[in-house]
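Readers should treat all values here as calculations from the given coordinates under stated rules, not as data from a laboratory. Nothing here was measured: the structure is a model prediction, and the numbers come from that model.
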Structure 1
Amino acid sequence: MWAPGAYRKTVVKYHPDTNVLAKRIDEETMLVHLDRDRVLHTNATGSRIWELLAEGHSDSAIIALLGEEFQRPSEQIEDEVRAFVAQLLEEGLVTRAETPE
């Protein structure tokens with residue numbers, strides 16, 4: 001049965017895990033998951049994605065912002081963001097949350 005609002009769009013955001021420390025060193029960021037003894041080093045693009053995630057931007061907002069900042073095709077930016085976020089999820093460095101738009 002159809003209900004009002006049943007087909008609302010959702011916004012996807014990824015939040016840094018509370019047990020992750022991030023340290024920016026020049027253009028790289030070192031992410032350390034304290035519970036899992038995992039360390040991930042990012043390049044400049046990964047560092048910027050991490051910053052935007054930590055600021056609470058949605059995945060689509062991050063793609064748009066990076067497209068403006070790096071002046072590259074949106075498809076390329078989207079592929080890079082999705083791949084990096086998938087790696088962060090796999091490593092347990094972020095959690096995924098969906099909220100109504």
Structure 2
Amino acid sequence: MLTRPQLEAAARVLGAMAHPLRLGILQVLADGEKTVTELYGKLDCSQPLMSQQLRLLEAQNLVQARKEGASRYYSIRNDDFLKLFACMENHLRQYFRV
């Protein structure tokens with residue numbers, strides 16, 4: 001069973017994921033490392049909005065970045081989080097028919 005501090009930390013992490021664009025970012029990154037440009041092009045949003053969302057995910061250690069030249073490459077920090085997508089997909093299919 002999670003302790004109170006662990007529950008609070010879990011709520012912060014899940015809160016960071018609780019946005020369609022941030023979930024989309026994590027889903028795109030499941031296929032591997034991407035640049036900010038690749039991410040905002042694939043998810044059809046502005047560069048400033050993408051950068052803001054990436055900072056929120058990075059603050060909760062959901063993604064990590066590395067710099068190469070003028071580009072920043074983002075990837076999933078912990079691949080175990082990808083299991084949440086399978087759980088969510090099953091839940092949505094079973095209970096929401098979507």
Structure 3
Amino acid sequence: MERRKFVRYEVLCKVKYWKPGNAFRKYSTQSFNISLGGIGIKLNNLFVGAKELDLLIYAPFQRLPIRAKGRLVWHDESNERAGIQFTNIPWTSLKTLIRQSA
């Protein structure tokens with residue numbers, strides 16, 4: 001049985017991600033869900049051994065992207081989808097994004 005701490009909301013938005021300290025090499029993708037604890041993204045590049053990531057989340061109803069930091073907590077066997085747990089994200093921006101998506 002799966003135990004999730006937070007409800008997931010189906011949110012499709014553009015996401016850029018990169019290894020901290022390597023911002024010149026950003027990867028663009030799309031989310032498939034979001035919660036208060038993290039975000040699910042479609043992978044187009046898996047960083048071997050990378051655990052920490054910097055993120056820009058382009059929310060549909062917000063003018064500026066949300067800057068966040070996260071930790072890779074899972075990816076599927078085909079490396080097509082992954083779950084990122086937020087380690088730092090502006091609380092008000094996240095609440096607004098979820099409220100607009102619910």
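Among candidates 1, 2, 3, the computation of helix-only ellipticity at 222 nm (-39500 (n - 2.57) for each DSSP H run of 4 or more, over all residues; to 500) that gave -16000 used structure 2.
Taking Cα extents along the principal axes in Å from the coordinates of each of 1, 2, 3, which one would give 51, 36, 19? Mind showing how you got there, number by number?
On the way: 1: 51, 36, 19; 2: 44, 35, 21; 3: 38, 34, 20.
This value belongs to structure 1.
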